[in-house]
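Each structure below appears as structure tokens.
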Structure P
Amino acid sequence: MTIDWQQAAQQHKDDYLADLTTMLRVPSFRDDSKATADAPLGPGPKQALETFLAIAKRDGFKTKNIDNLVGYAEYGEGDETLAVLAHVDEMPAGNGWDTDPFEPTIKDGKLYARGASDDKGPGMAAYYGLKIVKELGLKLNKKVRFIVGTDEESNWTGMKRYFEVEPAPTFGFSPDAEFPLINGEKGNVSLKLHFGTADNGAAKLVSFDSGLRENMVPREAVAVVTAPDAAQLTADFNAFLAGQPVTGSVAETADGLKFEVVGKAAHGQEPRNGINAGTYLATFLSQYDFGGDAANFLTFIATKLHDDSRVEQLDLAFTDDVMGDLTMNVGLLHFDHEQGGDLTLNFRYPKGIEPADLTTKIKAQVPAGTTVAQGDYMVPHYVDPQDPIVKELMDVYRRQTGDHDSEPEIVGGGTYGRMMDRGVAFGALFPHTQDTMHQANEFQPVDDLLAAMAIYAESIAVLTTDN
């Protein structure tokens, strides 16, 4: 039977956009401050999971909700299982949007909303790919499980739970990256640096805050400062802004001078795609007469971290011939006189270096009294380009797009694909489309999402039928 997959996707356009709109209207970023026994990651992730499973149940799939952390829709039978792993959580919206991030808006053919690109838009495109296969009544030789996690943007609690309590899939893909295909992902680890509270200079750092998540380049930074010559500090700041790729403002408040800087958010896997407002503000303030831990906090950022995603100032620069550069994102920056200073550095590391190496070298360079704590980490992941899942998915992509030049890639991002030995990331960002993941005004072109749906439908068919 010859199937026009692209025509099938077009026929599902209206239903797909309706279901996707329903999903996008759910603010589903993890919020531990609102966690309950019934909603362990907060109400948003739970609601998004329940919303997806209701859609899948409506469409006739067998569904299961595991502890409001993870769930799946199942189709077909077989001793082997193809897994499609997506996530229904998202990053906090942040500021800087031209539209309501939770009211999906189509402008000039582009769908704007938080989650449009990462990962509700691609995830629902892959789900509709499975739905097309089901509606066609194709005879499958493998079981398909469409698995959705609820905190991919943080600790992967949901997907880890799935692999604890359910049989491991044979192989699979995650629609949570870019085309043509990701067969390698760098390791991922965050280090947390803690500075004390001392602030005994002529200038005082009342507070400093920047960043929403460790895997996101901070778009905004705010600091409150007291200093002997507020007028001079104000003039200096305005002069500083004139020569930098950030905007900002300064104003007198009851607590002191309030500085605000606006840069550009980006996914933490490649900090060069963003402009870190936090490190720019710290660099400006570091030249003034702060004392003790406040001075150490600002100076360390300015001299060891600012504008140095390849970690040369910390003598940690490293490149692997296959996986590329070690990168660092300064994701969270905070200081106050009660808690002291805290920095969270997110590293994406290739084969050939270990988290312990990073920790040891940074401990040797931080100011006295500063502690360094290593968080959980994920090791680098790699699937041989000759593995059938890579070859067959690449064949589908090339057949549908006509792009015969692109090759499988290795990236700094981490997807659920790495949960499986034979797991890859597959779409849905096309090479010609701007990457707006983790940014304000996140979007995905509607035509791209429909094209991805067709690719996913054929891919599921190829991987699960005798062909």
Structure Q
Amino acid sequence: MSKTLVLSLLMGLGLWAAVTPGPAQAQAKSQSRCAEDEAGPSRAGRDATMVETNVTDPRIQLQELVGLALQRSRSIGALKLLSQAAEADVAEVKASRIPQVNLLGRAGYMGHAVPGANTLTGSQGSATISVTAPLYDAGRITKLTEWRVQLANAAKYGQSSAEEQVALQTVSLALDRSRYSLQAQVYTQYVRKMACLVESLEVITKADKGRASELVQAQKSLQQADLQYEQTLSAMRQTEIKMRRFVGDQLPVSASLSTVLAQLPDLAELQADILQAPDVAQAAAQASAQRSYAESVLAGQRPSVSLLMNGTTLAGVGRSSDWIGGVTVNIPLIQPGADASLQAAKSRYHAASLQRDETVEVKQYRLLETYETATSALDRARRVVEILRNSDRVRASTLQQWQQLGRRSLFDVMAAEGDYYSMRVAHVNALFDAQQLVALMWSMGRGVLTPLR
């Protein structure tokens, strides 16, 4: 089809040259521009996947970009510190089972007066050492430990969820950058084609002033094509600015990403992966943490037994020593507000459970909606390919009839060319829309990096 267009266009130019006393240099220049326009891969079935330069394995490049984004993210660094803090909280509550040893020292000048007895005054110092350890607490420390462990797990899953969001944003921006790069390639060819027609019409208009309106129409189409090209470049520059925020100022040359995520995953597998998603696991860990905390509150309202060892030595006035060893039993009798505290803990547990279930349900329905949209996008891409083939034939026939037979107007030629290149852009958009949705679906489960590995 591309060779046919070249021959058709050159034959038309030859016909113009036969009836137009224009300079031979202008004819040669027009032929050169048209040949350059058609030299690239413009067949309908190849245009959206062959115009990018495949400088490296696109999957490896995306993995590297995600790695850079995770290293540079301050929010990820903050969540790592919070996760470390949660681990320290776990170590703290576990240490509450270990006996605690305290030393209390005191020194000063004292006086002791008793009516009818001698008054004692002088310096005195004392040292008290105490050892305490829990023996029985109805499982309170165990439940507090479980609470802290689950909170630490929730912090880790929160970090993983944030990392997944950064990875998804990075991949999405890389796909958009590749999308605009492909669109720019299409609009470049469109501009070349319009420039070719403008140059040809300039040659014709020199001999036939009555066709000056056609030249104005072609110049208008050229300006519109150039405007679309510049708008696409602007959109790509904006995308690259966003990417630099994630991966740094040194952006690699974009690899071909037109088909890297074009495979639609299995829906049943994606639905099962939802339960493995970091945000779902985080919600589940938070619910388990609230349950353990409620159980620790209940255990704290029950009797407890602790080991106690205490020894005190006085030096100076009233020198003496005493010690005691045994157990202490704490039996709560009246605790105002204890029932309210327990009820509050239970309510938080039930609320966290509902939030976990809501998270799963929302993701399930969102997955179904996204899957349907992705399926439609891929189907649209396939249908656009068929339309592109017909559009290519229409533009070739229309151009030939206008050039050689005069049975079509320039407006028909402009409409055919505009329709063809707009369908090429629609093909690019359909492919990348589908890939964006596929990336989103993977991020709902095991992560967007899973298909890239």
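A few comments on the model shown:
- For 4.0 (distance in nm of label points 7 Å out along Cα→Cβ at positions 170 and 274, calculated) the corresponding structure among P, Q: P
- Among P, Q, structure where Rg/Rh (Cα atoms, Kirkwood Rh), for residues 330-409 alone as derived comes to 1.23: P
- Origin of the derived value 24, 52, 21, 2, 0 (P(r) over Cα pairs in 20 Å bins from 0, in percent; candidates P, Q): P
- Computed 1.00 for FRET efficiency 1/(1 + (r/R0)^6) of positions 210 and 266 (r between Cβ atoms, R0 = 35 Å, to 0.05) - originating structure among P, Q: P
- A value of 0.98 for Rg/Rh (Cα atoms, Kirkwood Rh), for residues 290-377 alone, calculated from one of P, Q, originates in structure P.
- Each of structures P, Q was scored by mean projected area of the Cα convex hull in nm², for residues 178-345 alone; the highest score is held by Q.
- Computed -9000 for helix-only ellipticity at 222 nm (-39500 (n - 2.57) for each DSSP H run of 4 or more, over all residues; to 500) - originating structure among P, Q: P
Each value in this text was obtained by applying a stated rule to the coordinates, not by laboratory testing. All of these numbers come straight from a predicted model, not from anything done at the bench. Cβ atoms are built from the backbone, for glycine too; each structure is taken alone.
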